[in-house]
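Just so it is clear, none of the values below were taken in a lab; they were calculated from the coordinates. Given the structure is predicted, the values throughout are model-derived calculations rather than measurements. Cβ atoms are built from the backbone, for glycine too; each structure is taken alone.
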Structure P
Amino acid sequence: MGTLYWQINDCCPGASWSSMDSYGRWKALQYNVKKAYKDVIISSHRDKGNIEIYAVSDKYENIPVKARFRLMNFNGRVIRSEEKKLTLPANTSTSIHKIIENEWLRPKDTVSTFLHISLFEDDKELCQNTIFFAKPKNVVLPKAEILIKKIDRNHVSVYSDKLARFVWLYLPESINAFSDNYFDLLPGEIKILKVNEHFSLKDIQVKSLADMK
C-alpha cells in the first residue's frame, strides 16, 4: 500500500502547490517528500518545553541502531552530545528520547542553536533530522560560505563553514541535475552529491535560505 498527495505535477507553467513543475523539475517539496518516505525516519513532538523524539520504521524486522543527539550552535560548536543504543521494533513508531529544553539550553540560545539527531545501523546513517527551538521567522541564520568541489565527472562535494538551511544548487539548462537539493548543511559537514549530467564546476550556482533576505 502507499499514498498519493495533491499535487505532484503541473500540466502547464504557473505558480502552484505542485511538487514538480510542468517541465518535471523537482521543487523543494518533492525532495523532502522523498526523505519523508524513507523506510526509517525521525520525527518529534514539542510540547510545554519538552521534545519527544520518535523513530518511525517501516521495515518488517527489528533493527539495532545507535542514536546520536547533538545540540549545536550555528557556527558548529557542539554544546551537548548524547548517544544511546536501542532496537527499533518493526513497522511501528517508537519514542527514543525525551529532551527537556531548560536542561539543554538557555532561553537566549533558542534562536541560535539547533538539535541534530542521527540514526545509524552499524556505520551506515539511516536518517537524520534537525529541530529548531524558535519559529523560523525568529531564527537568526548566519551568512555561510558554501564551497563546491568536483570529485569526478559525476560527483561533487558541498561544504559549509556555518549552518546553511535549504541549500539549493542549480545548473542552468538542466532538469534535476543533483541527487539531492534543498537540504540543510551542518557546519563543517561535507555532503557528496551525484550529478546526473556533464557539467562544469563554474556553472553551478548555489544559494541557501540566508541568501534570500
Structure Q
Amino acid sequence: MTIQIGGYQGARSCTGGPTQGARNLVSWWLGAYGDRGATNLGIYNCRPVSGGSVLSLHAEGRAADLGTPVGNTWSWGVMDTFRLNSQELGLQCVIHNRRIWSSIAADWRPYSGSSPHTDHGHVELMWWAANGGLTVDRINQVMQGGTPLPPPPPAMPVLRLGSTGDAVRTLQETLNRWYPSLPPLDVDGDFGPRTDARVRYFQGRSGLVADGIVGPATWRALGF
C-alpha cells in the first residue's frame, strides 16, 4: 500500500483511442460494482480539461470516468483505496465528489473544477499502467489485499540505431504521439535513421544528451 508521489505525466496529444490499461480498469469496475449501479462514462475523448485549455488525459486514453450512483455510500471508499494503492496500480490522479488527489501530494484536497464529479470517479493512469501494466488480476490483488504483487513491469531496454523489436515499436508510437505535427515515423520496429533523428530531436528539446541512445533517462522523459 503506497501512495504515488511525483512523476505526474501530462497529456501531449490526441492518440485516437483508449489504452489497454484503462480498458482493464473499466472492465474490473463493471465486474466488481456493476450490481451496485457502476457504469462506464468513457475513456477516450480528444478534448481539454473541462473549463480549461490544458489537454485532458482522456485525449491519450489514459483516463477513465467510472460512473457511480449519486449519493451512494460505497464509491468514496473505493476511490480512496485507489489513492492509497496508487503506486502499485500506476495511478496519478483521482477526482470524486468535489475532492481531488494527484501525485503532487499525498492527501485529498478540495476540487473546484466545473464538474463536481458527484456521479463518477475520474481516474488517471501513468504510462506503464496504461500500456498494459494495469491488468484486471493486478487490480484484484491490490483491492482485495491479497498476496504480494510482483514488481511493476521491468525497465524498458536500451535502444539505439540498429535495434529492432516491440520496444522499438513502442518508442516509435510514443514519439509520434509527442510530435503529431511532424511526419509520422513508420511503426515497424526498426530503429533506423529517421527514428534516430527523431530521438535526438526529442532528447535535445528535453534537456538530455542528444546521442540517439534511448536509455532510462530518455524513457522517463517519454513518460515510462
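Which of the displayed structures (P, Q) returns the greatest value of relative contact order in percent (Cα under 8 Å, 6 or more apart) on calculation? Mind showing how you got there, number by number?
Details: P: 15; Q: 20.
The structure with the largest value is Q.
Upon calculation of helix-only ellipticity at 222 nm (-39500 (n - 2.57) for each DSSP H run of 4 or more, over all residues; to 500) from the atomic coordinates, which of the structures P, Q produces -1500? Show your work: numbers first, answer last.
Values: P: -1500; Q: -9000.
Comparing all candidates, it corresponds to P.
Comparing mean count of other Cβ atoms within 10 Å over residues 61-68 across structures P, Q, the highest value is found for Q.
Each of the structures P, Q was assessed by distance in nm of label points 7 Å out along Cα→Cβ at positions 53 and 205; the largest value belongs to P.
Here mean count of other Cβ atoms within 10 Å over residues 101-108 was derived from just one of the structures P, Q, and that gives 12.0; the source is P. Here FRET efficiency 1/(1 + (r/R0)^6) of positions 141 and 197 (r between Cβ atoms, R0 = 35 Å, to 0.05) is compared for structures P, Q. The highest value is that of P.
Ranked by distance in nm of label points 7 Å out along Cα→Cβ at positions 69 and 109, structures P, Q are topped by Q, which has the highest value.
When FRET efficiency 1/(1 + (r/R0)^6) of positions 29 and 133 (r between Cβ atoms, R0 = 25 Å, to 0.05) is calculated, the result is 0.90; to which of the structures P, Q does this value belong? Write out the running numbers ahead of the final one.
Working: P: 0.55; Q: 0.90.
Going label by label, the one that fits is Q.
Tell me which of P, Q gives 1, 7, 14, 18, 18, 15, 11, 8, 5, 2, 1, 0 when you compute P(r) over Cα pairs in 5 Å bins from 0, in percent. Walk me through the numbers on the way to the answer.
Working: P: 1, 6, 13, 15, 17, 17, 15, 10, 4, 1, 0; Q: 1, 7, 14, 18, 18, 15, 11, 8, 5, 2, 1, 0.
This value belongs to structure Q.
For mean count of other Cβ atoms within 10 Å over residues 37-44, which of the structures P, Q scores highest? The partial results should precede the final answer.
Working: P: 15.0; Q: 17.6.
Comparing P, Q by mean count of other Cβ atoms within 10 Å over residues 37-44, the maximum is at Q.
In this comparison of P, Q, the computed figure 17.9 for mean count of other Cβ atoms within 10 Å over residues 77-84 is attributed to Q. Out of P, Q, choose the structure whose coordinates give distance in nm of label points 7 Å out along Cα→Cβ at positions 13 and 189 equal to 3.4 when calculated. Attributed to the structure labelled P.
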